[in-house]
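Read the figures in this text as sums done on the coordinates, not as results from a lab. Treat the numbers as computed from the prediction; the structure is a model and nothing was measured. Cβ atoms are built from the backbone, for glycine too; each structure is taken alone.
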Structure P
Amino acid sequence: MNLGHAKVTNPYLITGPALVSFSGGRTSGYMLHEIMKAHGGTLPDDVHVLFANTGKEKEETLRFVHDCGSRWGVSIVWLEWRDTDEQFEIVGFNSASRGGEPFKTLIEKKKALPNGTARWCTSSLKILPMHAYMASLGHAVGTYREAVGLRHDEGRRLLTMYANNDRDKRQCVAPLSKAKIVKQDVMRFWNSQPFDLGLRTWEGNCDYCFNKGRAIRERIARDNPDVPSWWIEQESALGKTFAMRESVSDIVEYVQRTPMLITEDPIEEYDVECGLHCALEVE
């Protein structure tokens, strides 16, 4: 057997220096599992698994990240954006923000809200802290590979990733795509595991992301009426909206006017893992 050739052709054998971006979703969790397996269960010291918390991730997401780290024996560095020279702080499961604090601080600093065409919430709250952390280790952007959990069936996002690599001089790679992994493969893997994210695929990691379709946000407002409150507060404070087509209050008021409306699970294909497609599509 030609071991050297096997190492070259295994898309999961990510060599350092490298950043493994763990969004907290099933797809990037599966990618992490396969990267670890390719390395015999233990990652090299210069391959860093990073999770950036905005303060609006769902509790299930935080628990899932913690479980992946503890069950698989892998060090996952939890980061949060800070308005400091360092631009990040290392936190953990217990100390991670759960009330949107980093996100709110950024909104107050910018005196604006992110929206569908200006998705700086992801670029500032997730990508920036990860790059800042790598810089603190002596690695400038473009000198290391960034493994992101984009599947083979996410063609448009993959094209955007490669285009952004050229534009921004980054080395983002998508090992799942190279391995021809699609959504069904990911779900099959998690169905065989003793633990899971515990969220429906359309819910996403961010509790009320404005990139979710209207039907999804209506369903969340029905199932969890407290979730939109934080988002309404931010819109009210600035007199602006996250989504240009309607305010969060508009959606909540509609849901309250139609309390008996029974809705099925949204059928939109929105297996969103914030930190992946949003960041790749930021202009």
Structure Q
Amino acid sequence: MPSVLVTGAGRGIGLAITEHLSRRGWEVYAAARSEDSLRELDAMPHVHAVPLDVTDRAAIAALPDHLPATLDGVVNNAGILVGGPVEGLNLDDLSRQFDVNVTAQIAVTQAVLPKIRAARGRVLFISSVSGLITTPGTGAYCASKYAVESLADALRMELRPWKIHVSLIEPGPIRTDMWGDMLTEHDRMVDGLDPRHRELYGPHLAGSRKMLGRMQKLAADPKKVVTAVDHALTSKRPKRRYLLDTVSRVQKLVVGLTPTAVNDAVLAAATTSRST
């Protein structure tokens, strides 16, 4: 029976992945922080709940002790989104964005690679279309995903001698409970801004909120991510990148072919409200 570690398994995409792989007969080592989530995960068949704060280096160092001798896959899914204009970013929040979305994913991968190598397993990173296209107001999040993309590319080439496949899953908005929190998180971010920045970026902040609402309506079914993860873990020829929908593919193509000045103008207009 194959085994896999899934981080951020307590909710959203991570939970959907865990439930699917459990039904498919995988032994899933599901890492989460919340005690309630851990209890729910432990109740699932073939699921072993692993308490883990991905920002706790000591906990990550001890992670292999909770896993089998060999591991057929790791799905690096844990992540957060820090929003706001770059000028107004709290630098501690910026550091936390990279700590969770980048450093922690590499730390987990480093910790389990000996077990992955022993099984000639797979390494997966849940990235985002935001690792390919930057939008105003999400610079910190986009930068973290760009970093994951680059590190995963390097890792994939470095692991070629051991025939270990590394795949990036690049979803757009996905319909999970976490998207329901986005507007609340946006409002909290705005409230936390320095009043000067709140005034300076008022039209942009209002436009970004409207765009979040539109994106919620366009959010795709989590099954798209789950299907990509399943393919990346089990296919004889897993893809290096999984762009999950036509809209994302078109966006990537258009951004790649369009002059930067045009992209800037279009994206700035899309995230700016004419009336605040």
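What the table below lists for this structure:
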{"item": "Structure from which -12000 was derived, helix-only ellipticity at 222 nm (-39500 (n - 2.57) for each DSSP H run of 4 or more, over all residues; to 500), options P, Q", "result": "P"}
{"item": "Test item: relative contact order in percent (Cα under 8 Å, 6 or more apart) calculated as 18, pick one of P, Q", "result": "Q"}
{"item": "Structure from which 1.00 was derived, FRET efficiency 1/(1 + (r/R0)^6) of positions 97 and 145 (r between Cβ atoms, R0 = 30 Å, to 0.05), options P, Q", "result": "Q"}
